[in-house]
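Coordinate-derived values only; no laboratory data. Keep in mind the model is a prediction, meaning the values are calculated, not measured. Cβ atoms are built from the backbone, for glycine too; each structure is taken alone.
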Structure P
Amino acid sequence: MKFCYVDESGNGAEPYLVVAAVTVDASRMHITKAGWADLFADLSRLAGRTILELKSSDLYSGNHLWRDVAGTDRAAAIDAILAWLEARRHEIFFSGVDKDAFDTAARTGGAAGLRDPWCAAAFHVILQLQKAGRGAKVPKGHFAAFFDAQERHESHLLDLVRNPPPWSDVYYRRARREAVLSRLVDVPYFADSEHVLLIQVADLVAFILRRHVELTSPGGGESYDGETERIRGWSNLIARRAGPDSLRWKQRGRNAAENVFAAFAPAGLVTLGADEAGA
């Protein structure tokens, strides 16, 4: 069974939102926990002070605990976190929403009952985990999902998971006698990210992918010279841990449920997995 830790970036006034999940096999959780202290020791050394919690926006922008740390050292800290994910073979799942496109879909009925961008992206990640889990033997394909606390969205996501809209069955080609979301062992749990490291890591993954979308969209401008290339490199590392793009947005031959999410997906994310696969 897998534990899946989920967080988002862009849940405010930003034009794009990304939800990302970092997974760990339950049988390897002790290895991951054992590595936490080493990871934070490395981050503390780079920051020159004790780091007990990851704050992606602070780390990337040089705020708060990272305010006196050079950009090259902060980039090295992000490199270290992504290397940590790679070394421990954590799988990544992600979804994204272009908020203007979502509003258009909602007005025309194309949002299919998904209340808002966050719920759309979070439910899309759940469906991806279900689709991936059906390709593995039981109980290996089962998963439990842990989200950062979301007072505004918790009840609606729980409703979606307890009573998924019938159209979503098509996303993972639910069999006639198969239970809905058969690989999800319980409803999603919500926790304070301050106490759950892998939710914090998911936040960093979501932040990087959101910045990738911004920089590859019309009007996207760099905050510093070379930012686009740096973010692209990190995003490609993430894509390699994310599995085939067919889990998220097929390049062709989508079914009706897959088209729901493709209608408001940011172009920079739709092509990310495909670009990396062809590299």
Structure Q
Amino acid sequence: MRTQALATESDARAIGTAVDWPQGEFLGSWHAVALLGRGGTADVWHGVAADGREAALKLAKPELRRHAAANALIRHEHGVLRTVASSRLVAPYELIESDGVAVLALEYLPHGDLVPLLGMPPRHWLPAFRAVVGALLDLEHHGFAHGDLKPRNVLFAADGTARLADLTYARPLSAPAVVTTAAYGLPAASGATARDADCFALAAVLFELLTARLPPGPGGLANLDITAANAQAAPLLAAAVAALRAGGRVQGLSYFTDVIESVRSIDG
């Protein structure tokens, strides 16, 4: 395989930027068999080892693979995942350097994301939401905010348990908030921290899970009527709206653990 052989600089550049690379190639011990998805800065490939083990192989998109900053993000994600080592985050297997491209081999999560559960009764998604809050607490314990929380970054393992994925934009809790996905981000120039931004995004995800729609802007939030919500879901919706109105400046993640505890019976 050409990824296992030495290449000239021009060959490596051609390989690393080719749209179909690494289709059919080996990245370390992982055979890249199919493209699973494409995000803003990275591609994710399905990798299979000779012994049948599976992995998700994350690497920069073709047009970014020769940019040092794009590869640094992949290495950064690996470092955060190794440091936090949480069972509620996607597990890192190894970091591979292939033809000058950083490749992160991750736990393969084959059962989709949180999006299909939007708008369903809370008993269907509350365990996953609880796992997300737990993952954020684990990150916070090590001084990190996630930085890009959204339903598509909550993935399900073969046993049905949820994992929080995509730590590309993880940053220190006290760092200035940066909008990575506009629908879940605080308004520009809000002066918020990354910790505030995670709480705001978590509230936006909760609102979307309850209503199957994104929260309205500040004007809409001010006049939002939450009395029509299902009686069991009403405490969750009220908490989500309050956190959104506060721009994520609530009493940290304990705010969400408290409201989850108050409605524990609805997912039993």
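General remarks:
- Parent structure of the calculated result 0.90, given that FRET efficiency 1/(1 + (r/R0)^6) of positions 177 and 217 (r between Cβ atoms, R0 = 25 Å, to 0.05) is the read-out and P, Q the choices: Q
- Looking across P, Q, the calculation of mean count of other Cβ atoms within 10 Å over residues 113-120 that yields 15.6 traces back to Q.
- Structures P, Q were compared on relative contact order in percent (Cα under 8 Å, 6 or more apart), and the highest value belongs to P.
- Ranking P, Q by FRET efficiency 1/(1 + (r/R0)^6) of positions 41 and 225 (r between Cβ atoms, R0 = 30 Å, to 0.05), the structure that comes out highest: P
- Answer label among P, Q for the case where helix-only ellipticity at 222 nm (-39500 (n - 2.57) for each DSSP H run of 4 or more, over all residues; to 500), calculated from the coordinates, equals -14000: P
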